[in-house]
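Nothing in this text is a laboratory measurement; each read-out follows from the coordinates by a stated rule. None of the values given here were measured: they were computed from a predicted structure. Cβ atoms are built from the backbone, for glycine too; each structure is taken alone.
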Structure P
Amino acid sequence: MTPTHDGFVQTSQLRLHYEQWRSDGPTVVCLHGTSLNGKVWSWLADSLHPQFNLIGLDQRGHGDSGVAPLGQYTVDHYCADLVEFMDAMAWPQVSFVGSSLGTRVALQYASLHPDRVRSLVFLDLSFEMPKHASDEMIHVHRTRPRTFADMDEAMAFSRTMPQRLRFTEDTHRLTLQGDLRLNAQGRLEWRYDRDAAIETLAVAARDMWEHVRRVKCPTAVLRGELSNVLTPETSARLNREFQNGQVLTIPGAGHSIWGDNPGATQRAIGTFLQTTNFEQTQAAISPKG
């Protein structure tokens, strides 16, 4: 679903861009993973709009938001942007849906600003990302082509990307439509800063357990069954340490669960945002019949 609106917010350091699927329903702020952008949430808007007012924020160095100097891509920097964005938009309370990088940012924000957060949904929470997983992603960013002659060439490359091997053809194409823009030479180029992405991944792993323990709102962690990022050991600890949280498994999905199994992920997110009930959310993931 194409966003209905977009806009910019000027923070103390950067101009942040966001996509919006506007409605009068409760606001849900969606935070993408590394190298993606606010448009990637169109698959979720298909199922949540117009029941929810959906926001897809382009985080620093991504989409149409500003690019910060290198050395400023830790979760602290991303979270500081989010604080200013939330203050500018003046929503009294929202829910967050975050994927990978977005999970770390939303986790820290919810820990520091509990009164502003109604509920959280994390897609493959990634603050204990194993080094082999981040190294693989960094290698992809260092070696991927920066431009393509046309969408067919971009599609051919997208099919080789490790995090997209389970995508359908439609998911590849829809994702690339947000990923790419036409440059001055008439070629398609990525809508993110490569050095920013590499730094973001290099500093992804950090101890965020104190933030986990401080989160008060209902929290659903959706883990890809085949994920190489959110390990079973970390999942078990999350189940113990969240005050009101639970890890639920999305079958047949790796780290990019939103693209690997969008149907189950849509149902889980929609059910949890409406009910904050873990049993109902689990039932929605694998409905009988």
Structure Q
Amino acid sequence: MVTRSFESVGTSLPGTKAGVVVLLLNWNNWKDTNECLASLQGLAYDDWQVLVLDNGSTDDSVARIRERFPEVEIMELGTNLGFATGNNAGIRRALQRGAMYVWLLNNDTTVDPKALRSMVEKAEADSKIGAVGSAIYYTAEPERVQTWGGGYVDFWLGRHRHFLRPVADEKIQYLTGASLLLRRAALESAGLLDEGFFLYWEDADICFRIRQSGWRLAVAEGSKVWHKEHGTAAKNRFILEAAYNRSAVRFFQRNSPAPSISIWVGAVLRIARSMLAGDWTRVRATWAGVKS
């Protein structure tokens, strides 16, 4: 891997125009963010810049990131706005700067040097592709696929499923927000992330809107990303599970042909599985999220 400073690829200049703006949302997790930034230095692509969005961290994240990467621009949001609202602040700034693409990238990831180039080439090969995902692998098991870009939603069982092997782009209903390249024109026609979501399901929601606006989704096979999964959120399982179920309710209310079936069948199945496993924290969290 060829490692370059951010200055050498034009990523450190606030207000400058770039073809792609990479957004890293950070909340009390500067160690993962710094690892992600270090991996981005090896990208085999020139027309990009990175913007770190800090969601009101209280662990000295901003100072820690600036100490390691003083040239990287950080937007301090002041409070924890969640995934959608936090990223939207960065998307708006990117679009104001004339970016043609915005790459949402989880801060608990590291990337292959060809990750960005492969996504852009996939998008440029078809003007109707509105969003491109990556082949995402587990950090702890680098050869094991976590998700092939994204997956599909089963409205009758109220759940989503990731694809774990390569599939035709036409089968993909959503791309995961862990690595999601969004075309400017698709954002302009479908809108930004729905800020009614705090955490989870917002990526599926925007992908459904992108598809409904006439755009296609795709996965770039050569775009490899390694994901630690639940880097910050895993610190509180109850909050994590409640947020997931709260967001599931919102997603199905907006997108399901039979919202009540999707919501309650999905909730009952998740509660039943948790009860069988003796996971009462998850049972309580699921119920709290559905009822909130």
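Have a look at P, Q and say which one yields 38, 33, 16 for Cα extents along the principal axes in Å, for residues 190-253 alone, as calculated. Before the final figure, lay out each step's value.
On the way: P: 37, 30, 20; Q: 38, 33, 16.
Derived from the structure labelled Q.
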>> Suppose distance in nm of label points 7 Å out along Cα→Cβ at positions 86 and 110 works out to 2.2; of P, Q, which structure was it derived from?
In response: Q
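When Rg/Rh (Cα atoms, Kirkwood Rh) is calculated, the result is 0.93; to which of the structures P, Q does this value belong? Walk me through the numbers on the way to the answer.
Details: P: 0.93; Q: 0.96.
It must be structure P, since only it matches.
If mean count of other Cβ atoms within 10 Å over residues 30-37 computes to 26.9, which of P, Q did it come from?
Values: P: 26.9; Q: 21.5.
So the calculation was done on P.
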> distance in nm of label points 7 Å out along Cα→Cβ at positions 166 and 238 computed as 1.5: which structure among P, Q?
Replying inline: P
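Any idea which of P, Q comes out highest on distance in nm of label points 7 Å out along Cα→Cβ at positions 118 and 150?
Working: P: 4.5; Q: 1.8.
When distance in nm of label points 7 Å out along Cα→Cβ at positions 118 and 150 is calculated for P, Q, structure P comes out on top.
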